[in-house]
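Every number here is computed from the coordinates shown, using simple stated rules; none is lab data. As the structure is a computational prediction, the values presented were derived from the model and not from experiment. Cβ atoms are built from the backbone, for glycine too; each structure is taken alone.
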Structure I
Amino acid sequence: MEKLTSRKFWITVAAVLASLGTTVSGIISGNETLAIVASICTALSAAIYAGAEAYVDAKAVEKKDSNNGENN
């Protein structure tokens, strides 16, 4: 549930949907370059989100480990 309130998540959803829409319009209009670039942007949106979440998770673990060390 926490992900549904995340701004990063909703920005990524919007970016993916916009990229998919652009991909479809590129395919429909016969503009292959537009379709390819939009497809790449779709994949990049997901990759950037995954990287950002991995970074946040790593920092949370790092902080938890440092707090456990101080209590000993």
Structure II
Amino acid sequence: MKNNLSKKKKKRVKNSKYEWVFINGKQVKQRKPEMIDGMLVEEYIMKNADLLWLQQNEMWEYLNDREE
């Protein structure tokens, strides 16, 4: 019985990483976008990264957006 609980828990964790969407009329399983504090990773970086960190990590597209 204990073994069944661990299988169910593993399945629940695995399924929480995916979502079902429709593409061209077919239902497809896709990975959910990564989130930090409820925001997409790119949005989080835009709001919280300083200019030096963006330069060091070669994220020039975010630098251009900040200048505008």
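Quick notes
- If helix-only ellipticity at 222 nm (-39500 (n - 2.57) for each DSSP H run of 4 or more, over all residues; to 500) is computed and equals -31500, the structure in I, II: I
- Read-out mean count of other Cβ atoms within 10 Å over residues 8-15, computed value 9.8, structure in I, II: II
- With Cα extents along the principal axes in Å derived as 65, 21, 11, matching label from I, II: I
- Label whose coordinates, when distance in nm of label points 7 Å out along Cα→Cβ at positions 24 and 56 is calculated, return 4.4 (choices I, II): II
- If relative contact order in percent (Cα under 8 Å, 6 or more apart) is computed and equals 27, the structure in I, II: I
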